[in-house]
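Participant: Next up: the structures, one after another.
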Structure P
Amino acid sequence: MNIQTSIYNFMRDFHKKNGNDIAVVRGSRKMKFGEFFCEIDRVAAGLFALGVRQGDVVMVALPNIIQSVVAVYAIAKIGAIASMIHPKLSADQFEKAVKKQSPKVVFLSEINSKEFKPYCKELKVVFCSFFRYTYSGLPKANEFKVYEGDGEDTMFYMHSGGTSGKPKDVVISHRAANAMAGNLLLSLGDKFYDKNAMLVVLPMFHGFGICVGVHAAACTNMALILEPIFKPKKIIDSIAKNHITTIVAVPRMIQLLLEEKSFSGKNISTLKDVFVGGDSVGPELVKDFDTRIKEAGANAVISPGYGLTETVSVCALTLDGYREGSLGNPLKDVEIMIVDEQLNKLPIGEAGELLLSTPQMMTGYLDDPETTSRTIIEIDGKKWVRTGDIFRTDKEGHLFFLGRKKRLIKISGMNVFPNEIERAAQELGFIKDCVAIESRKGGKTYIKLLVEEQLTIDEQSRIKAYIGKTLSQWSIPRIIETVESFPRTQVGKIDIAKLQKEESEKWN
């Protein structure tokens with residue numbers, strides 16, 4: 001497995017491709033590998049004719065359409081950098097990204113061209129229709145110089161919250177993206193293969209979406225079933241129509257699918273694997289999914305995992321069955337260490353910050369050497385990424401997520417982990433999503449638990465009693481408050497930072 005090459009070469013060579021096999025599907029359009037590779041060359045030549053050379057930035061501000069996949073591999077083939085942009089950024093955010101990254105070309109579609117074009121006066125724009133397979137503004141050309149580097153050159157700019165919580169542009173090399181895909185595939189064995197079909201519904205500006213949903217799947221010749229908009233009923237229709245076997249998603253997506261009666265029977269009988277990351281996976285969600293799958297006569301399982309953009313998404317995955325609170329074991333070629341505040345290694349079972357050492361590691365943060373040097377550190381001659389996440393491990397090496405380091409709450413000198421509180425509350429079965437946040441009154445810190453359900457006094461008492469019994473008295477919520485609905489991030493995760501900020505403004 002040669003990861004020291006372009007992501008295009010890695011995808012092409014990982015498994016031999018049959019030109020007549022389906023590569024990518026969107027709606028009624030099916031593109032076979034023969035056409036797929038021809039289109040990659042066509043777009044690469046067009047970009048080259050527009051003046052794009054190795055190391056130049058090309059922005060891809062597209063939803064999950066076929067042009068997005070083709071464009072990424074075309075950009076890779078000429079050694080340019082694909083800046084993966086949320087297609088529905090605000091105009092101000094897009095302008096800032098353009099000024100910071102200085103792209104030569106930007107791919108736009110109907111959903112953003114009107115808002116973004118005023119900031120593209122110095123750029124070449126390639127318009128890709130959401131409704132038709134087109135590349136308006138891409139010149140016809142046949143010649144281009146193929147990138148044949150060692151894989152250490154930059155492939156992606158990926159937007160991230162950063163391990164510090166401050167938004168950053170993460171610089172990902174070809175080698176790192178290939179290592180992530182390769183480590184995942186080696187860890188999974190033969191779960192991904194050419195008879196499978198991958199639902200690509202996580203957006204491609206998300207590391208999990210582009211590097212697992214697209215790159216890892218394409219390497220093994222799986223058909224990529226693109227769905228640019230997450231609409232539960234349409235997704236269920238697509239699962240049935242395209243015989244989808246594999247899904248990568250955030251928990252919220254699975255929860256919304258389960259709320260549809262049609263997510264049952266023959267509609268989901270082809271499902272085999274559902275890989276979930278980006279948020280906590282509660283036992284109730286797993287139980288509901290298992291029940292629905294068994295009724296359909298299928299054998300699919302939910303496999304929670306853990307990752308961050310700084311390691312090109314997933315770096316740990318559940319491979320031996322769901323274990324409450326666990327996010328699985330490290331992938332092959334991913335080394336972990338749990339450390340204290342002084343970066344001393346902690347014994348098994350003790351909580352501390354998770355460090356990762358792996359070829360999946362990012363190059364750094366764009367134009368931010370100071371934060372890069374704080375995040376990528378060296379211990380005994382080996383480079384590690386500081387995740388900013390608190391974990392503990394057991395004797396079998398399972399990773400148990402306790403929360404963001406920034407979310408750690410101290411009450412009377414004791415460490416309280418919001419993620420543990422949330423998980424304990426969900427174990428009772430009558431709560432789905434919940435968020436534990438820090439609140440204060442009279443100078444004293446306490447826990448407030450936010451839920452979407454209307455709870456009786458008895459149910460609130462049961463929650464408090466159960467948390468006190470299974471965790472500690474400091475973890476017991478003083479207040480349990482109902483909210484109309486939780487704010488969500490661009491990929492469907494609960495926006496905890498916003499909730500905490502709103503709460504903090506009440507007592508600051």
Structure Q
Amino acid sequence: MKKIVVKKNRYIDSVTLMSVGDKIMKMDGIENAEVQMGTWANQELLVELGYEIPEGTGPDDLVMAVTGDTEEHLAAAFTRIEDILEHRDEDEEEHYSDLSEIDLEETPFDLVQISLPGRYAYEEANKALDKGLHVFIFSDNVSLEEERRLKEKGREKGLLVMGPDCGVGMVGGVCLAAGSIMNQGPVGIVAASGSGAQEVACLLDQCGIGISSLIGTGGRDLYPEIGGIEMLQGMELLEKDEDTKVIILVSKLANYQVMEKVLGAADSLTKPVVAVFLGGDEALFEGHKTVPAFSLEEAACKAAKLIKPDIDLNFRYEDAEIAEIVAGEMKKYNETQKYFRGLYCGGTFTEEGLLYYSKIPGIKLYSNLNTKYAEKLEDSHVSFGHSILDMGAEDFTSEAPHPVFDPQLRIRRLMKELKDEETAVVLLDFITGPGVAEDPITPFVDAIKKADTGRHITYIANICGSKQDPQNIVEKKKLLQDAGVIVTASSYESARLAGALMQELERRN
């Protein structure tokens with residue numbers, strides 16, 4: 001039997017909601033549990049699962065839907081949901097409903113993470129700064145003017161303002177939001193790119209090199225309206241930190257004047273600085289001391305070499321290896337299979353992929369993003385040709401949780417791509433850590449095994465995570481490989497392999 005309860009105008013952030021259903025599914029007599037905001041996409045999913053949505057349900061309403069075998073089991077499930085959402089869960093030791101409830105002399109917190117609708121985030125961040133707390137703002141939809149005011153206030157008070165729209169951080173050995181668990185070490189990272197910073201840190205982890213701090217700035221910090229306030233402040237902090245020996249800067253290509261200011265500030269530091277501004281070229285770094293890198297993998301490798309000059313790095317495919325894989329895969333496609341479909345969840349991975357693919361002669365790219373590297377799809381929900389999708393972009397996440405928190409949106413898109421007879425290659429990226437989906441990989445493995453396409457599909461994947469993450473990336477890598485997925489060492493290596501397959505598909509076409 002099915003039961004659905006809607007709480008009008010009750011907002012719960014996706015970070016909180018993402019694990020509720022999994023906990024309820026472990027209860028006796030429960031077959032299915034969905035606890036989500038009432039967005040159009042979530043309502044569509046619930047209808048597919050057989051639930052009847054009450055009329056008038058909207059995106060600001062909390063929807064709780066459960067399938068169980070008895071009324072008693074359903075009642076217990078809904079009671080448990082409320083206990084979790086009201087922080088009566090046995091795992092919760094302390095809970096505060098407002099910053100004013102915290103006595104900082106009695107409980108010496110020094111940082112607050114904010115995950116609220118953007119219209120409330122600015123006010124709460126201001127309160128935190130007034131209390132002398134560093135701020136990590138996961139929320140988006142905060143105006144540029146508000147962001148600048150917060151960062152200027154933080155700078156005056158000597159406090160970090162990471163964000164808005166900051167997805168990754170590690171301060172004092174504690175990972176924040178979607179960050180991975182890292183060993184402490186000599187490399188400090190300041191990044192205007194969440195998934196980019198995560199990738200660099202995790203590649204260093206594979207090299208046995210830990211992180212002193214990962215300071216996320218939010219994706220707009222290098223906009224001219226902000227002027228790199230947080231990146232400059234983060235560099236200054238790491239320069240003073242005795243545990244930091246090498247500094248890495250990570251960003252997509254941004255405002256040239258702001259990047260020049262950042263590189264000028266790096267020139268005055270005593271510690272070596274490696275920088276990757278995806279989309280930049282050698283000319284950007286001319287006249288500066290900073291060590292340039294042009295991929296996330298290269299940034300990690302160059303920093304690793306500065307720490308351990310004799311380190312043996314083995315991320316890269318040899319060209320001959322790629323050629324061998326491509327030759328083997330091409331023999332397995334039928335004549336209707338022509339195109340690549342990249343289903344990314346990391347925004348910076350999407351950007352890095354687009355940059356790489358756009359340099360391959362004769363390939364026309366399509367994307368849901370407004371970018372000079374690809375033509376924009378008429379409809380983000382319908383792929384065309386070689387399509388590269390950022391499924392963490394607003395045209396998808398406005399109606400569903402970000403795919404790092406809930407894999408269902410991307411799984412549904414995968415199934416749609418597999419029904420397309422022109423699909424030959426599918427690329428997936430996975431991000432692990434204590435703050436993301438409890439198991440972002442197994443559902444894809446199950447979907448791939450169940451897919452009955454009647455055609456050979458090349459699956460390429462990489463896992464951005466550390467060995468300390470609760471998802472057990474070693475086990476999950478084997479799970480993917482056993483399902484026939486080619487698992488690469490990095491997002492850049494995935495792009496190299498996918499690009500070679502695209503090129504060969506175009507030659508055949």
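Participant: Comparing FRET efficiency 1/(1 + (r/R0)^6) of positions 220 and 332 (r between Cβ atoms, R0 = 30 Å, to 0.05) across P, Q, which structure shows the greatest value?
Facilitator: Checked P, Q; max of FRET efficiency 1/(1 + (r/R0)^6) of positions 220 and 332 (r between Cβ atoms, R0 = 30 Å, to 0.05) sits with P.
Participant: A value of 34, 33, 20 was computed for semi-axes √(5λ) of the Cα gyration tensor in Å; which of P, Q is the source structure?
Facilitator: It traces back to Q.
Participant: Let me ask something additional. Out of P, Q, which has the highest value for FRET efficiency 1/(1 + (r/R0)^6) of positions 116 and 396 (r between Cβ atoms, R0 = 41 Å, to 0.05)?
Facilitator: Max of FRET efficiency 1/(1 + (r/R0)^6) of positions 116 and 396 (r between Cβ atoms, R0 = 41 Å, to 0.05): Q.
Participant: Out of P, Q, which one gives -8500 for helix-only ellipticity at 222 nm (-39500 (n - 2.57) for each DSSP H run of 4 or more, over all residues; to 500) as computed from the coordinates?
Facilitator: For helix-only ellipticity at 222 nm (-39500 (n - 2.57) for each DSSP H run of 4 or more, over all residues; to 500), the value -8500 is produced by structure P.
Participant: Given 24.6 as the derived value for mean count of other Cβ atoms within 10 Å over residues 196-203, which of the supplied structures P, Q does it correspond to?
Facilitator: Among P, Q, the structure yielding 24.6 for mean count of other Cβ atoms within 10 Å over residues 196-203 is P.
Participant: Taking FRET efficiency 1/(1 + (r/R0)^6) of positions 52 and 476 (r between Cβ atoms, R0 = 35 Å, to 0.05) as the criterion, which structure among P, Q has the greatest value?
Facilitator: Comparing P, Q by FRET efficiency 1/(1 + (r/R0)^6) of positions 52 and 476 (r between Cβ atoms, R0 = 35 Å, to 0.05), the maximum is at Q.
Participant: Using distance in nm of label points 7 Å out along Cα→Cβ at positions 12 and 468 for the comparison, can you identify which of P, Q gives the largest number?
Facilitator: P
Participant: Compare volume of the Cα convex hull per residue in Å³, for residues 84-387 alone across structures P, Q and report the one with the greatest value.
Facilitator: Going through P, Q one by one, volume of the Cα convex hull per residue in Å³, for residues 84-387 alone peaks for structure Q.
Quick note: the coordinates plus some simple rules give every number you see, no bench work behind them. No experiment lies behind these values; they were computed from the predicted model shown. Cβ atoms are built from the backbone, for glycine too; each structure is taken alone.
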